Structure 1
Amino acid sequence: MKILLLLITIILFLQSCENINNTKKQENTKSIYLDYSQRRDAWTGGVKMITINTPKGDFKVWTKRVGNSPSIKLLLLHGGPGMTHEYFECFDSFFPNAEIEYYYYDQLESAYSDQPNDSSLWNIARYVDEVEQVRIALELDSSNFFLLGHSWGGILATEYALKYQKNLKGLIISNMVASIPEYIKYSNEVLGVQLDSSVLSEIKQLETNNEYTSDRYNELVSKYFYTKHVLRRPLNQWPEPVNRAFAKVNYPMYLRMQGPSEFGVVGNAKLKNWDRSNDLHKIKVKTLTIGGAYDTMSPKYMEWMSEEVQNGEFLLCPEGSHLSMYDDQQTYFKGLISFIKSVK
């Protein structure tokens, strides 16, 4: 009996020592993640204004780093075109606990970045070049660089991977298809017919009359389309970071490139005809595509994209729409973090 008690005591002691060691390891890891003392951007709280060279001169874009991780550094590409980083702020509730270093970034002409208001700069190729300049300035490389593009940012992420995938460790295309014609087709043939016919007719008539900024147009699109396919909550329950981002959208840019709303693309011809479906097989880097069951574009197509790239996975948010990081938050972040951690 004494020997048994002694063995139990030894086992409990060893378990206690192991728990203490694990706690110390966690504390050391946390202290590294939260330690900004050796970072050059410490005095600005992680904010760095990066000079971007363009055909029309040099401009500055705004970035902000959160956390430290030598192996995981994720750059966020917001939607729009012309939206802001702010709707990504829900990432603060999940990434720090997962010890993921991540970077907010306002693209040129958006929010805290310079806004030269030059439409000649509003094209996909120049923005891809901008992303590469940001990567270099932030000193990200293939040993640690993850790129997440949401919506319009997903177009940039796709194009970036096709041109610069040698610099990537992992790619996430969130709530974006690889074909604008497919986006338009789904919007017209699947989502549009779900609207009340009188509502759809009035929306189309207002668009024909170029009344994009009218209160009536905004009311119809927001009430009947956005609350079903952009963020599935009543408008008075939309989160403050999303409202703040929408309030700051560069609407002239958005209108010229995308069109008047998320209800399909009717703007810039080059964007309207953008289609990389036949080039997805060229993407070798490990890739996650994310789609919402109620998204503004086909979740089936986004799943197909994950099968076309050479090393892809798909995450479906069954309760999510275009902003699945809000209306199906737990699914979105559990799957996203699991994917990031799986990339070695």
Structure 2
Amino acid sequence: MKRPADFDDPDTREVIVVGGGIAGLSAAIYLGRAQRDVLVIDSGHSMAKWEPKVQNYLGFRNGVGGEELLRNGRTQARRHQARIIRDDVKAVSARKSIFVLKGKRKTYRTKRLLVATGIFHLPPKIPGVEQCLGHSMFFCKDCDGYRVRGKRIAIIGANNEAVEYALGMLDYSACVVVATNGQRPHWDKQHARWLTEYEIPVALKRIRDVDHRKRKIRALEFAGEKSVKIDYIFTTRGDVFYNQLAKKLGAKLDPDGQIKVDQCMRTSIPRLYAAGCVTPANCQMIIAAGQGAAAAQAINRDLFEESLASHSLRRFREAQLEDEKTVPEVSRSRTKRRKN
């Protein structure tokens, strides 16, 4: 017998997860297996779907496509009775102990809310580069540095992070260049000294186009007709954190806009949780999955403790006693007598 959403208010869910990416689906699987009434509201914008092959996710020795990982996650969550719908939540408010979410399609109510809305990586402002996303243009050296070993690499950026990316990529390739795409460098003196010390070239001119074939970059074409042969691009333009719901509810954010959470994925607002790339965690799919699981376990424990305090578990037990067998059948054991 599965617990209903709420004995007093059947229109209120136990848990709503906003975000159908890796973190949200991981949470839904755990919550579904805990017999919780869980709804996932998915806008369909997970960054995972843009990854043609994830090579560092545990258990997939030959890699796995991001879309396949999401598809399998949705199937697994539904198998455990998690409901997944497509909607875009535009507003949220807190009324006593209930969160009210207004989507494009309808309004939702829930006792616990998990925000797993993720981020958007900003691609560089270069014509033709977006077609190469996930194939020869990347955002994360921790994810994709290994796959570009020994290749010609350009780091697009003009700040300290761009310099540090270039220095880090030396572990994978000897041929690394920083391209500011026409921006005036605003890295500090220490980072400038490192560029000189490690002999990393810097291209200051604007990139007017990217020469690519079948999503594979061949060269960067600079203003003034200069062309530089490049195999892969990494960009450090920045991220947009989809923190609007948590921000509206008053949750604390860090200076970058990431939602602050504790080790149980609790935000500064009671009953509000966050997981995945919208938090300060390193934005890796496997970390997002772990955070989703951790949030789900904390939410399940929170709801259990609340059910004891409010006696709703007793009401659930009364329904069990009326409808189901609650005492195991007892029968005499039959043992064969041995002949002496």
Structure 3
Amino acid sequence: MPTHNIEADAGFSAAGERPGWLTNFTPLRGLSNGHLQTIVGNFYPRPVFQHPAQAETVVVDAADGSRVLCNCHWQPEPVRAARLTVVLVHGLEGSSDSRYIRGITARAWAVGMNVVRMNMRNCGGTDALTPTLYNSALSGDVGAVVLHFAERFGLERVALAGYSMGGNLALKLAGEWGARAPLTAVATVCPAIDLAAGSDALHEPANRIYERRFLRGLMRRYSSKAKQFPAIYGTDGVGPVRSLREFDDKIVARYCGFRDADDYYYRAASARVLDRIAVPTFILCAQDDPFIRLFPETRALIQANPHIDFVETRHGGHCAYLSRDPGEDIHWAEKTVVRYLQAVADEQPPQATPAASAHSQLQ
């Protein structure tokens, strides 16, 4: 899919016309600061999505019996297989009940898509379903969920939509799969593509509030896991964990098969396979995201892949994107992701521009 070159204030440059799925983003008044966007966006309420979900566990690793819990919303059976199915993948310490996941679920369902709200291993109160820890390398879990439901319902087209850590998993699977059916499209919001850069950014003084919040949840989860599976996990030799990098080095690497944190970050980063993505893919990032960072080499890979549409806004924070648009359109990222997926599903992908750059900028 061709890419776009967007002027920061005026929309598209002369290089191409704005596709119908993309609108300008103007932050909600008073929220032009990335930290404020991130914090307020995390708690900003949404209408309750009341369509009942069908809960189903999916085996993602037959060797140890690991399962993940998926909450599914299926369109009526006569049209189910032909409709686009969107598998939603949450971020670090999130779940299928995270506000942004429920928000995008309501939008996707309303336009006729099937929606699968996937929990990563242990998330959403599912610690008993697996003896393992979840981590950013487990793109195979997302693939197992796709194949499970595709086989069960004869799904013709499946898209992935991932936030932050979930965005990395979605992009990593897309790179590993290439053009493999039934994968049709990928959309990501603030994906943690370069894991090492993001982890180190979280330890910057201005971002310690986020790092501490993540660490509290991760350490509680690890403590619970150690009580459930004492033969596997222990606290000896762990010592104090004061950063996300230390957690990944002392715990994730130790129990998930990596040499150390650097080995984990390298092997788990979707940056390594971006050049192999072969389906329409949307990557949305904000310049004022407090802790998502992209290496220049990663930007070059994105720019070189004609299947990737990369939009980088000036504002938006981390996975927030609270805009001045009226009503529920205040949640601009959710609206844009669904509009993008609709365009792909309708076989009307974003229009081409002859520009080689995939780098886009909106207000």
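Nothing in this text is a laboratory measurement; each read-out follows from the coordinates by a stated rule. Note that the coordinates shown come from a computational prediction; the quantities given were computed from them, not determined experimentally. Cβ atoms are built from the backbone, for glycine too; each structure is taken alone.
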Test item: mean count of other Cβ atoms within 10 Å over residues 117-124 calculated as 15.4, pick one of 1, 2, 3: 1
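Given structures 1, 2, 3, which gives the highest value for distance in nm of label points 7 Å out along Cα→Cβ at positions 53 and 85?
On the way: 1: 2.3; 2: 3.9; 3: 1.6.
Max of distance in nm of label points 7 Å out along Cα→Cβ at positions 53 and 85: 2.
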Which of 1, 2, 3 yields 21.4 for mean projected area of the Cα convex hull in nm², as computed? 1
Identity of the structure behind 1.8 (criterion: distance in nm of label points 7 Å out along Cα→Cβ at positions 77 and 317, calculated), options 1, 2, 3: 1
